[in-house]
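Just below sit the structures, each encoded as structure tokens.
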Structure 1
């Protein structure tokens, strides 16, 4: 049970990190293209790998490149067309889904044996992916709090105008952040395809709400400027436990989404992110 929970929590943590970077930039910043990104990247990775162990690296690079391209496109829509991120990334998701349908329709390619084994192998009862993701999140914490880039993200989230006056290249940091989110979405797509033994355009659908949920529940401020990397793990494991319990009782998908949404709202209110009018 614990092993399965850790394995499933890994993907929520990775997508949560992607969403956390974007949300930390400040109010209105969110990446709604993540599910479509994951679905397309899963198809790209499996098609490039084509079931061959020798093509694993190439497939991962292809998925990463697709994600980076999506991140750049998202930022381009936001910057060049001057439209809010929530609208830009939602619009991009429809375009990505169309590309995914054209590229991955009817794709029935299993992952290479070595890659499939990598996504499910355990060390002393702990999934290797979980260990790798734990190390990755430590690196993310260092990146956010000990580097110029990370401190710039936090500063922009606290006050973008003040960050600009202090000499921070605000737009470059924003561009890099959306690229990081896209790249992590691409890698998630490849890993999910390996874990579930095949690609699917719907493979990332549940991670739209889940990625936002782990960020909010984990203690990252929805108003920007504050990120909590360790909190992502606690939130991801909590969600896995909650959804597992709901599944045990035979609760429908719609009710599961409703409960998750209510949990997010409750956490925001409890954290003081919402104040009634008047």
Structure 2
């Protein structure tokens, strides 16, 4: 069962107002598939009943569930590997050689749409490996997502064998705990990595962000494709403000800032630097 035209328009506008996710007309079947689970969970048999519930005081929490189910969470470890190659082979050596002597002793990184956690854990593994020979350089990693449900999964750091099997065996042994007994077939990111990450339930269009210090690197990948042009420009402008001069913004390889007004300089595909 799919929502009719008027029901879909109400849902589409509500999702946009709360998240800036811009659902096109071609997304109606996707919305129906994802919200069908919510209707069944609430024992509702129509979108009219569901939308009426969302307008009540007790339905306000359900709006978060609506956003949780609409937002896309497809990801995997070391997705778009060239970003991690750049981080390890170019940016981190530059940071050690040029930034640290200028007083930047702590590298700050933000995974701005972290989904189920594979991206921030990949970043953390990359930083741990690359900086292990530089004990004088510390690092901090913030991770955020709009979905409470998916953020809880990310914080737990538990993944099926299928999710980790593409990683090198040495990486799995070093950074994951293998489940046994009733947890067989599951792997959990080890505590020393999980505890290095600070997690935030965050809408990228909130009036303020909970960060007092700028970042050297921001990953904001494969999320802007869901926003319209004005929202993309607003977001890039705000991300730029939260970058150190000389810091870099990484976006998804399927995304582009072409046609988006910004002050960044393209240095590699899907990698932009804030001018000094």
Structure 3
């Protein structure tokens, strides 16, 4: 399969990061969102991130200008139908993803590959609703996309070898590393990472340590670059909770039960950095622990 054009659904943090790396790798990118404002903001974010890369000598100014010129935007989802590869990077809710694929299906080329950037939802189940389960797979980038080197490739039960190989070649062209994961809840990275974050929240909930002491302990005692609560705020507490619920529902094991404190923070709308409050309060000059 010769993939040249990439359609991306969702212009948020993950979607614009994927568009960024795809365009720099020479792919023609069509970025979709329901809001023109979100698309305009995504273009500004990508330009700013590429300018930082150029200032550090990682890319040239010509590379940046060429890459930005390869990115087009649209608020019409069906415009993506002519793409060789589509990556869905919408919110982590299965119903939303299903509606996106249902809308796209009548407009796709026969050989278009469909993928989802989901961090936890069953690829087999998403694929089963489409007319091409053999050309459907998980294409899970890590956040922030321009910086992180790993991409998880997840085959559904019907995904064929040609589709997997084509996606593996795309990852190689991005100068990233692919890891093949089986289609079980949360795949590899989040299957290991989210229970650790959830346990850190339990440690806070049970009064074993404060936000500061928990994060400092893991940074200085386990050599983690970020503490687990700081990392949860960066990911988004709603996303962490959604993944824990997928693990708990999908594996039926009580060790994946989301901590009630995590649920409480999400109910309060304290979702982390994106809402300016989570386990830290980001409204001042420096983040301040909220507990």
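Summary table
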quantity	calculated
Identity of the structure behind -24500 (criterion: helix-only ellipticity at 222 nm (-39500 (n - 2.57) for each DSSP H run of 4 or more, over all residues; to 500), calculated), options 1, 2, 3	1
With relative contact order in percent (Cα under 8 Å, 6 or more apart) derived as 13, matching label from 1, 2, 3	3
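Computed from the coordinates by the stated procedures, all read-outs in this text should not be read as laboratory data. This one's a predicted model, so the numbers in the text were calculated from it and none came from an experiment.
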